[in-house]
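Asker: Following are the structures in question.
None of the figures in this text is laboratory data; all of them are computed from the coordinates on show. Just so you know, these numbers come straight off a predicted model, no measurement behind them. Cβ atoms are built from the backbone, for glycine too; each structure is taken alone.
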Structure I
Amino acid sequence: MTIKEAIVARHSVRQYLDKAISDEHVAQLNALIEECNKESGLHIQLITGEPECFDTFLGHYGNFSNAVNYVAMIGSKSIANLDETVGYYGERIVLEAQCMGLNTCWVAGTYGKKKSKAAIGANEKIVCVIAIGYGANQGKEHRSKTMAKLCNVNPADMPDWFKEGVEAAMKAPTAINQQKFRIALDGDKAVITAGSGPMSKIDLGIVKYNFEAASGHKV
């Protein structure tokens, strides 16, 4: 599966099989996380076989089952645009995981932050986590706003690469499926801006990664 195919195939999954992530996939994920940390300055960590993080009232409310593995998205409070950076690199991990045959779910509220087994430094914060494992199902496609509501460019005037990027951005997961972002074309460059709302900056990073991965153009 290519990254473009993963963007189409990937949906949020909250129910997982009672099956440990294979050693091969753990090694691949850790190598990818190390690369992401080097590029971004984040302190992302993969935590496996740990049932407490989602064993909370909020976790049960969020309808999680067999969610015992997660990627802890951690970074220094001094990193500029920390939430956006977390979204960008987290989505890279999410899509690579989909290519491996793993399923994921972005989780910002319905988990026990204090129960996380991740190592968090004195000047660091855990922004969110990503549940990961072999899904009991493949999730469902989320409803999307129309292209006209998310982008100010007439489809007839869109370069092919830009249209591919917009279509991928429309498939990006966002908090409460709010899709509070706008995409514009400034000359030969795409510009994506975030609206206001819960986790909107994390969403901005996720959307930017999807756009870039599909279009081959930096935002």
Structure II
Amino acid sequence: MRILIADDDPQLLRALRITLTSKGYEIVTAADGLSAMNAAVDSRPDVFLLDLGMPGLDGLEVIQGIRGWSEAPILVVSGRAGTADKVEALDAGADDYITKPFSVEELLARVRALTRRLPQQEAASPVVSLGAVVVDLAARSAIDTAGGSRDQIRLTPTEWSMLEVLVRKVGKLVTRQTLLTQIWGTEHAKDTGYLRLYMSQLRKKLEPDPGRPRYLLTEAGMGYRLLLDE
């Protein structure tokens, strides 16, 4: 099990590396946000432990960047104890949050809780039905089965990326910021015109009546939600 720890405190990095290595984890460390992103791409960790207040890219930007391509659990380890900071980190894509100072026992317990979820994540290959349209994320296919046919629906890479985020969060609100940062990056976090354009295209390809969407729903002022038939 490989864990990436990103923090600008060298003493904490060393202590966590020693502690977690003694528990059998393989540890990769980074001292700033940019190094964390590079290390994440190179080492493909199973779990992330991230500080928020790092130089260069801050922790939120790192979380958003990671969530563009990875579903690996993210535990924020931060000295920021405010509720707003915790909510912002969790909304950005973190799975858990622990404040400094913390006990080693609590940190280990949270890491164990996150790693218990990994087998389910690795095994999951969501297949969902939007009426007659069957979407298989593992096969990257969308098949129209109306009338007994099996017609392939062609989706662009961006349409696939947007649909995949919604399928993996089926039934849940996905904020506009989450979609924008995961698909286009943090520099486009306010470019909501992209979302309207691609959502319109997805509805034309996947909805029975694009003008009255049944599955790909807009939550006004917030984002989008994928709902399936009961």
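Asker: Using the calculated result 13 for relative contact order in percent (Cα under 8 Å, 6 or more apart), pick out the matching structure from I, II.
Answerer: Here the read-out was taken from II.
Asker: For the read-out distance in nm of label points 7 Å out along Cα→Cβ at positions 74 and 162, a value of 4.2 was computed from one structure; give its label from I, II.
Answerer: I
Asker: In terms of volume of the Cα convex hull per residue in Å³, which of structures I, II is highest?
Answerer: Largest one: structure II.
Asker: If mean count of other Cβ atoms within 10 Å over residues 130-137 is computed to be 18.1, which of I, II is the source? All intermediate terms of the calculation are to be shown ahead of the outcome.
Answerer: Values: I: 21.1; II: 18.1.
So the calculation was done on II.
Asker: Still on this model: Computing FRET efficiency 1/(1 + (r/R0)^6) of positions 82 and 138 (r between Cβ atoms, R0 = 35 Å, to 0.05) gives 0.30 for which of I, II?
Answerer: II
Asker: Could I ask something else about it? Suppose you compute distance in nm of label points 7 Å out along Cα→Cβ at positions 114 and 210 for every structure in I, II: which one lands on 3.5?
Answerer: Attributed to the structure labelled I.
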